[in-house]
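*Asks:* Below are structures written as structure tokens.
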Structure I
Amino acid sequence: MNFRQRIEAVFDGQLPDQMVWFGDLTYWHAAHEQIGDIPERWRGDAGRSRMHRELGIGEYVPGCCAFEMAEGDDVRVENERDGEVLTRRWHTPAGTLTERWRHSPASFSWGHVEFPVKDPADLAAVRAIFSGRIYRPCPDRVAQLDRDLGGNGLPVVAAHPSPMADLYKTWVGIMTLSYMLADAPDEVDATLDVMARAQEPMWRMTADSDCRYVMLCENMTAEGVGGLFDRYYRDFLAERIAPMHERGKKVVCHVDGTLRGLVEKLPAIGVDCLDAVTPKPVGDVGMDEIRELVGPDILILGGLPGAMFAPPFGPADMEQHVLEIISLHKASGTFMFGVADQVPPNGDLELVRLVTRLVAEHGRYS
């Protein structure tokens, strides 16, 4: 069986020839393209896919969106870069929002140093932005992704984060959001309502797309949103997952943070698969207890923390971890090996090859 046949078999409740092994190598790949030490055959998007194949790992990230989004005519966005700092401004009829990101050369990543929303008054500008947004379907992009991956990967369409996830990740930050929920809950609720209405075309286009798999890009972590889930996530996501199921889709939710107090709630809203599940020694839940939390039916994709591909972890640590997962979860047929969340730039690709070998040797069903 090829990579796609294996993962589709698991989604269909069947056993593949061996356990699934998929992962996201885009972070490592992008960093080493910047460094300039990547083999020529691995350069570019086609080279990244070739790298996955040569390492024996299935590919599902990046996927694509079933839509394209544009800001409305009343919103003007400008970007300015000064060395390692990127500044973005949204000029709206309700005011201007400014955010700043700083680049870390050590980690080849960008981090927020200033969120656009500083106080409740800024939420009016967020509402103005979302009220004007325009969504258009792009079926050609979905079809091209399917052709590009072929048997080497799984085509997945991504939905933008739900309103609360988008608000705290993109616009406010978790600390300021916590104060706003205490000091100005009506402003927050009004903003979430506008965001939800504006997103409806996006959810409809995603459900109608010619792709069987949908990724909810929630980036959930119990520490951040566990206490917010029942009020702001549960019903909203359940209502949008239902029409996807009606159209024969499988819904995958990205939960790449702490788990306890959150993942127990996801099976009830219709999520079919948990993606980027990060266990101990990085996360807060051991692989020996994850099934007690989520029940027997929901699929798990993950189990291998990205940090374990880099020092101080080595081959002995990885081998012990992989064999433990196989011992615990192979028989269920509902566990799929995946990187949680990405192999970092200082990751050792020999450990990726080690996982490939261990899964082939010990994770076979036939």
Structure II
Amino acid sequence: MIISHCYSEGHGEGNSGVLVGFRNDAEDISTYRTLWITNESGKVNISQSAGIFVPYDNSFWEINSKWYEKETYSYLGKTQIHMEYLLAQPLGETISTEDKLRNYLHAMLDDWDKISESSKLIFAGNRYACIRQDNDYDSGGPLKPGKSNIFVREFKDINRSFVYRNHNDNFDSRKDVSIERFFDSSVLSYIKEYYMMKLTEAEQDLYGSYPTVHNQTDEFGWGLVRKAGHWQLQIAKKWLFEKGSASINTLEMCDLPLTVPKELVSDGEFNYNFRDLKKVVPSAVDAVASPTQDLWVVLTPGTLLIFTGKDLKDPLALNIHSKEYLIMAEWAVGKDVQKWNEELSGYLK
């Protein structure tokens, strides 16, 4: 449902705006959209567009999902390719990844006759994004590795995904960001703790046919996920299971008891208690509030509620899909609201 320039009288006087980004997992291929919601002197205005629009340095960038499907041939025979990937570019510019994609697939065609890759955006802040990848490959023989990975990158490095480990010695050029960048040595004890862990009984039962196991937990497997109205920091406990030439990479996300730094999340993360909100809006499953609390965006099953003022009365309600998940919330206050209005006016309607 598209609402363009829809106004509603509010209870709070203010000047705030929030870019709220959603990932929709209703289909196998995820879609994304951004809502720009403002409260200017008690009036709410809402515009939106497909894709994720993020403030980055002194401008905006756009992140979109792309789908590539092709049946081609190599010396191995027919190869089927299915790829869901992410493209990031400055707003108003066009970045082509066709050459990178072509070179990437050319390197892989020597090894696989079936290539299936999926990249999904889990979190977007004002500089960094968390991405989950799940890939499956088939050589046409016994070699059918499955690979799962999660990592954090600056927006400018999202398009570096097309680097094939087997054919590129400089794999670090992907530019995954270490969790140590934000926590220094204080996080090392947690990385070591998970790296030293052994298989649980359930994991042994699930992958018992793969006798060789390696714990591959490291400082690059981490991310952020929404939980009860806040961003939760997580580390990936990563396993490599091997049996001859066959292998499976799996991961399990584990919560870390660390405060998420402001370099990663908006100020709206720190200014309300979700349990108190639930007393007023019992159906709330997630929410964000402006630094001045004159604008609240509350997610309930199938509905987005927009409140102006701390009393949380008479919301404006929008329908959302039950498989839409909040992955971004970036705030503007004061004069920045008008500035963002002007910069986004040609892109969000």
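Read-outs throughout are calculated quantities, based only on the coordinates presented, and are distinct from any laboratory measurement. Note that the structure is predicted; figures quoted are calculated from it, not measured. Cβ atoms are built from the backbone, for glycine too; each structure is taken alone.
*Asks:* Taking distance in nm of label points 7 Å out along Cα→Cβ at positions 67 and 99 from the coordinates of each of I, II, which one would give 1.8?
*Replies:* I
*Asks:* Comparing structures I, II by FRET efficiency 1/(1 + (r/R0)^6) of positions 123 and 307 (r between Cβ atoms, R0 = 35 Å, to 0.05), which one has the largest value?
*Replies:* Structure II gives the largest value of FRET efficiency 1/(1 + (r/R0)^6) of positions 123 and 307 (r between Cβ atoms, R0 = 35 Å, to 0.05) among I, II.
*Asks:* Compute distance in nm of label points 7 Å out along Cα→Cβ at positions 131 and 195 for each of I, II and report the one that scores greatest.
*Replies:* Going through I, II one by one, distance in nm of label points 7 Å out along Cα→Cβ at positions 131 and 195 peaks for structure II.
*Asks:* One of I, II was used to compute helix-only ellipticity at 222 nm (-39500 (n - 2.57) for each DSSP H run of 4 or more, over all residues; to 500), and the result was -3500. Which label is that?
*Replies:* That value comes from structure II.
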